[in-house]
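So, here's a batch of structures to check.
Every number here is computed from the coordinates shown, using simple stated rules; none is lab data. For clarity, every value in this text was computed on a predicted model and none was experimentally measured. Cβ atoms are built from the backbone, for glycine too; each structure is taken alone.
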Structure I
Amino acid sequence: MPLPVQDLHQRDDSGPYIVETNVTVPLSTSKPSTPDDPCIIRVNVYSPKHSRPCPVLVTYGPYGKDIYYGNFHEKSFSEVNPGHKSAHSAWETPDPAFWTAHDYVVVRADERGCGQSPGRLDTMSSSTTDAFFDLIEWCAVQSWSSGKVGLLGISYYAGSQWRVAARRPKGLAAIVPWEGMSDYYRDRVRHGGILSNNFIKWWWDRQVVSNQYGLAGRAARNWGPDTIEGSLSAKELEQSRADQTHDTAKYKYLDEDYYVTRQFKLEDITVPLLSVANWGGILLHLRGNILGFIKAGSEFKYLRCITGRHDLPFYYKDEVDVQLSFLNAFLKGEDDKGWSVPGKVPPVSLCLRKGDPGYNNAAAELAAFPRRDEPEWPIQGTVYTDFHLTAVQNKMLRHKAPSGVTVYSYNAPSGEISFRTLPFPEEVEITGHPMARLTVSLSKLPEAKTVPSEIDLFLTIRHFHASGKEIFYTGTTGEPIPVVKGWLRVSLRRCNTDSPDHKPEYLPWREYRSTDVQPIELDTPHTVDVEIWPTNVVVSPGSYLELQIASCDTSGSGLFTHTHEEDRAPGKLTGLNNIHLGGDFENFLRLPFVPTRRA
């Protein structure tokens, strides 16, 4: 039975800013409100105590508008910049105390089906975008609003920005997607067509379904208040949600309705945009922030690249100063940097990963990694250089060594092989989109009872000191990570070379449609281009790079592994994966070198 909808609105003026909880926002959907679906969401509104209308910062997501950051992730909160801690701090969202003190209203919404918002829980779907659209337009016309709405938040609260901004809601004036994917399929769900299941399950179980509307016991777990209107049975809860762990495994191709309904055009985004990408986000958000910047149709669009963990840089003083400056320019008309003046602020701001300050050490990274501005991305004058894989001590050489054909083999689904460059004689900077071209084939193991039918390629670029010690960087949760990764399911190798998104030099574009599947013939070489995610690294003299080619996840994958028992079924993968070197076969790692004059 649906729970009875009540007016839960409360107001508290006792603190330094006004706190209104559980404000009801009606949704202007084509479907009329019913007892089963009242078509509302509930939000908290944090506003300055003066009566002047202010611009509004909005977040919409499933993590719980009422779950205190210190309970959601105690260790992370203990490390947050103290200037962004308050009684109303919440994970990955702007802190109300800071932003109200700077004359912004902060609106934090429970997504439909979560927290105190009734409805069907269907994360990252068209229904979430519909509700977010309505929320933005509602915020723009409230008495406490100046009519200007901005979007600022991390991860989920960033990914949703791309989708809703493409819809162009009235009042939306600027967005700051901070480490937020822009392509649901390619960035998050299926890397190169391979299901990234472990993070999705961890995320769903810990951060989403744990906060479902009607779920009893949240308050006892310090996970925000229980649903005020009451609890739902286990069966009712299951019927009221679309389980992302099931759907992402069930639906494999971009032409299936599940993905079609989640697609949009980044080119439709026209509001001012500051996209913040983290070089360490090599398995979730990084690609989407950079491709989002490239493809957005905004006149004023900026790309800022950072390092560090996923949770903390958003609150660093220098990064908040950038957020505030950018939002002031487009929401208040107070432009201290020239964001709104064409050509005044360089569109690209890079943090250069130079040296070896270690990992998960913010102070050391900030001291070691310089920042540089650029007029465009990819960087002007980028020289794409091919390093050819050879059978000579597994080296990668700038020239293709003349030789006969050699076949290197490794077992699947758990084997690997690596190739290394020669030590670089001088410092070089690699910034942009690497790519690999490999000629691969599949063979049956002599003793195997099954015949393999698939090759999954897992590529990793690693950076080593002259001593042979690997240089690690900071990953999403503070784990040590390599330079960058890339993937491809070889049966989905077909590229759409007619697409404007296809860039022959560095970005093979795939549509991942069911009609694109190309069977792999046993013992038959196939030449494939593998997209590797964008990256930056400065290689010092004497150091070298390694290309690791594997049939499974390798070190540095963290939570983001690909182990689904059906998607990665041993019966279709167990065999020999072969690389054909020499002769007319092409095998190389293409690296984007930045001219030395910039280093």
Structure II
Amino acid sequence: MTPILLLSPMQSISDLAPEVADALGIDIDIETTDDASVRKIIGRNPHIEVVVTRGGLAEQAKQIPGISVVEISMSLNDLLAQLSQLTSAGFKRIGIVSRANFFSGASGDFPILDVHVSIRPQADEAGTERMVRQMVDEGFEAIIGCRVAYETARALGVRAIFLENGRTSIRSAFEEAQRILEAKKREKLQAAQLTAIIDNIDEAVIAVTPKRDVSFFNRHARRLFAPKPGMAPDFARILPVLDTGEKEQVTAINGNSVIARSIPLEFDHSIQGTVLTLHEVARIQASESKIRSSFHQKGLVARYHFKDLVGESDVMQQLIERAKTYAGHDSNLLVYGETGTGKEVFAQSIHNHSKRKHGPFVSVNIASIAPSLLESELFGYVDGAFTGARKGGKPGLFELAHRGTLFLDEIGELAPEMQSRLLRVLQEREIMRIGDDKIIPIDVRIIAATNRDLFQQTLAGSFRQDLYYRIHVVGLRIPPLRARVDDIPQIFEHYLQRFSAQTHQTPHLTASARQLLKSRPWPGNIRQLRNLAEVISYHETERVDAEHLAAALGEQEHTVSDTGFIAIPDRGTLKEMESEILRHLLAKNPADAVCQRLGISRVTLWRKMQTLAVSA
């Protein structure tokens, strides 16, 4: 079915129209009818968008809403040809009777040489018939007219010629119909695009007339203002917003908090109403969450979970249970322990076990950033805040960690001036970028870590006591390997299998190797143990004996002894610690060298060895 319909008053036009349409390459429907049937014909063809017709048929078609009408005008060539035909036959008084629109309103008497031509337009078919009878009574010898005029004149015995439309006028009408149809398609496409855009933006949009009538609203507005799903929207609650005079305000609609913005609608140099946009606070928060989730792609994500922690000792299992309990709360947490015990692994596991697990996990090592740069890294800066600042500014780590966790590693290295700034942020839960005057609220959980004794630092005055208690609401002490000896072989095998996966080996530890691993102090803790597993994996052997471990450990201990460090357990009495120092030194040095190094005599050394049961 085609959207163009030709309504023809005469069969002759209906016969000519298909040839013209074919020449233009368009499809049309054709109906030959009278004025009374126009509405009925269009009604049974709902696909019709443009009607091509003339005279009274055009007047009837124009009364139907949604239909574009193209009138077939009478060309001058066609009219002169018909007049010439009558004058050649000797007719001196010629009348032209048709609808007014047929000649674009032309009317009157026109003497042409010795011929009298009179054009008398009529409003309807009845008037056309009366006028033809009147002109015949006046002595007009011939009539040119529409279908009714033609038929009436012939019935009265007067020469009649039907106002024919030639190819030129029909072609012009069809071309105009095609232009209108293409314009309609463009309008429909633009309307569909506009509707799609407005319906799919995150805001509810409402257009209000100067009389406070809602003339337009999108689907978000329909959903927001409907009291219940499926019910009609009730916009009465939002209209009072227009009376406040505020361009932006927070209000509640059906229990939903929204930010309402009022935009005057200016048209033709005057205000023609108002457009209201309403953004749900919940959607803003959801969008913010999506934006922040993109930080996962930038590495701001916690990779470790509690299942990644290796160890079945009682001390480890109890620690994990405590950590899971703390994960269920938002209190700031201090994780402390020796270097290499896995403090960040615990921090990431706590984050992934908390309600913040879908938010970012931002980790920063305080000691790795120069004090002069730390402030800009933590709090960010605006464009032009200082020389060398990134164009457009930069968000700080606190902003990046919003709705998530900020892990401050080596917090004990924080400079005094930054301690004051951090304390205020933790108290107020808001930050201000460098060079800015705007306050940015933040929702961040702080997990700090240190291998220092922060409490002793507070007593010494190098760490603020109020900051210490702010970050140490709850605490976790991660035990060193020597405090969970039974876990050492399991952890070693875990890393050994990971490193050996590339060689397709399945190495296992002998009993002597296990015993050797459990007997070592492991001053570097898990980091040192991991390094040992990596070295052993290079051997590509499936049976790992004590001698393999001893060789690798010997190299590690040689490096440690060269640096002058001794690993001392932090548990036990002072005498036990002194015994460990003597045993370590005597294992690698002669007695005279030990005496010289400690500044004691051989007698004193001998007495201590007897008292502490240390063998040379």
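Annotations for the structure displayed:
- Structure responsible for 1.9, with distance in nm of label points 7 Å out along Cα→Cβ at positions 251 and 515 calculated and labels I, II on offer: I
- Structures compared: I, II; top value of mean projected area of the Cα convex hull in nm², for residues 355-410 alone, i.e. the largest, recorded for I.
- Origin of the derived value -13500 (helix-only ellipticity at 222 nm (-39500 (n - 2.57) for each DSSP H run of 4 or more, over all residues; to 500); candidates I, II): II
- When relative contact order in percent (Cα under 8 Å, 6 or more apart) is computed for each of I, II, the one that comes out at 7 is II.
- When Kirkwood radius over Cα pairs in Å is calculated for each of the structures I, II, the largest result comes from II.
- Mean count of other Cβ atoms within 10 Å over residues 51-58 - structure with the largest value, from I, II: II
- Answer label among I, II for the case where distance in nm of label points 7 Å out along Cα→Cβ at positions 123 and 475, calculated from the coordinates, equals 10.2: II
- Which of I, II yields 35.1 [mean projected area of the Cα convex hull in nm², for residues 115-458 alone, calculated]: II
- Computed 14.2 for mean count of other Cβ atoms within 10 Å over residues 43-50 - originating structure among I, II: II
- Each of I, II could give distance in nm of label points 7 Å out along Cα→Cβ at positions 195 and 267, but the derived value 3.3 comes from I.
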